[in-house]
Structure P
Amino acid sequence: MQFTSQQAQEIGNPTFAKSVKEISGTTLDRCYQCLTCSLGCPVNFAMDYLPNQIIRMVQLGLKEQVLKSSTIWLCATCETCVARCPNEVDVLRVMDTLREMALREGVKGKETIIPIFHETFLGSIRQWGRQHELSMLLLLKLKTRDIFSDLGLGVKMLLKGKLKLLPPGVKGSKDVKAIFEKTKGEM
């Protein structure tokens, strides 16, 4: 995917790249498309755009395409791209920023369950101070309306003690809630 600067000005949103740079704290201008992030990515086979293409699309201000892409949700946050980037572009922070922007703006992309999981996972941590798998899974099943697809597996896990009925107590759970409250409205 190659665009001339004239095409980018015509189709891009110049404030988008600036916002992503500010929120992520990453200097996107350092990326010169060496493909190192994409070649090392263990899940690039499943992405609609490679990580380097997402960076370039952000640079060009292609906000709608980026926020609707599967790539931002399929990123495994393994940090391979970050470790290998010769210019220290933190692709992971960019992907996280893009996910949060998509959630905040209510962008409906190709992936439907992953954003719901993302919000449910963070909600469980906010509520309990740590992850409580059973409550998170129940809420996820209700939100996705996919209640019975793997019910048998859930029952087996519950019977084997792999899913706890109640979350264990956590020191500092009030501190975790305070962090969520303090960062409310921020990315």
Structure Q
Amino acid sequence: MKKKIIVAITGATGSIYGIRLLEILNTLGDVETHLILSATGALTAHAETNWDKQAILKLADVVHNPKDLGATLSSGSFITHGMIIVPCSMKTIGSIASGVTDNLVARAADVILKERRRLVVIARETPLNLVHLRNMTTLTEMGAIIAPPVPSYYTRPKTIDDIVNQTVGRMLDLLDIPADKLIQRWAGIKDASTN
């Protein structure tokens, strides 16, 4: 049986992370992706990348309208392996933290949390104000994983793609999807003074 992964792309900057995640998941035979692309997510992706809305939608196995609160994802009876919101706006984090489920991204996340499934939130904002921090604390207390897309410089990236791939690989780790071909694992530091 395929792992059903919900991928939500909201209007925060960093849409390339969601697109790359979909590209990689699309190559895995044992994963079925369910995409929710918000209207602002599509606008931001168009502004930041060469991807238009239709091209992004084609990367997913199943596409859900972000306004459809009656979608299958709105019910705990829809079994999923987990959900990742990438990138995740502070508006979306605030909605989920306060229980305001007025769109499918927030409702699906609410269902994931109530069913005690894995919710990974790739928070994109800086600097953070106190409301942002409190909302992220609330989500963490509810069982979500907050994972800002922080580059791993020990990999000595040469391109933006190197940074994006390493970060997406770490996202896959959080979803229990093998990513060893994509990322470089930390190998420790050799103490130069002992040589």
Structure R
Amino acid sequence: MDLAIFEEVYDAILQRDTKYDGIYFTGIKSTGISCRPSCKSRTPNRENVQLFKSLDEAVTAGYRPCKRCRPEQLGAMNPDARIANEVKNFILKKYSSPITLEDMSREIMISPFHLQRVFKRMIGVTPANFLLETRLNKAKQLLVDTDWSVAEIAKMVGFRSTSHFSMTFKKKFQLTPRNIVEKRTIK
């Protein structure tokens, strides 16, 4: 490989720049892992980096794909956007169940700390706040569109107690769930 190209790609590794993602794949000799040049993992020493033009080439040379940047899933999303998107989808599917940060991190296979930091940076709120917003918005929709009771809806969207649901709902919408039900029955 041309030394000038290597230096340019290694500079992208140092900057965590995505411009060479999908064009080159790095093989890290000290770990046996192949990454995108923009991978957020610890920066490898220059002498431990080997460049490949495809992931298949890196795998054939004995490197396994990184679990953090997942170079086998190249696409429009950078790794942080992919993490945030996976967490959002997980929450949207499972919002009615009890979900913890640890559950999310196990699903995405990254540390809870990293998940929390990336999600907040990409989405603007913590995963817990996004979960709460999702539950409250779904509850409001159900209160307006169905004849179910407040207690049924609270349980359906993942709240353990009706009183906690009502208090949280009022804090967000400045209305109690009962107010919504009453408006619904007046129509």
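Between structures P, Q, R, the greatest calculated value of Cα Rg over 2.2 N^0.38 Å is seen in R.
For which of the structures P, Q, R does the calculation of distance in nm of label points 7 Å out along Cα→Cβ at positions 62 and 94 return 3.1? Comparing all candidates, it corresponds to Q. Comparing distance in nm of label points 7 Å out along Cα→Cβ at positions 150 and 174 across structures P, Q, R, the highest value is found for P.
Every read-out reported here was derived from the displayed coordinates using simple, explicitly stated rules and does not represent laboratory data. Just so it is clear, the structure is predicted and the values come from calculations on it, not from any experiment. Cβ atoms are built from the backbone, for glycine too; each structure is taken alone.
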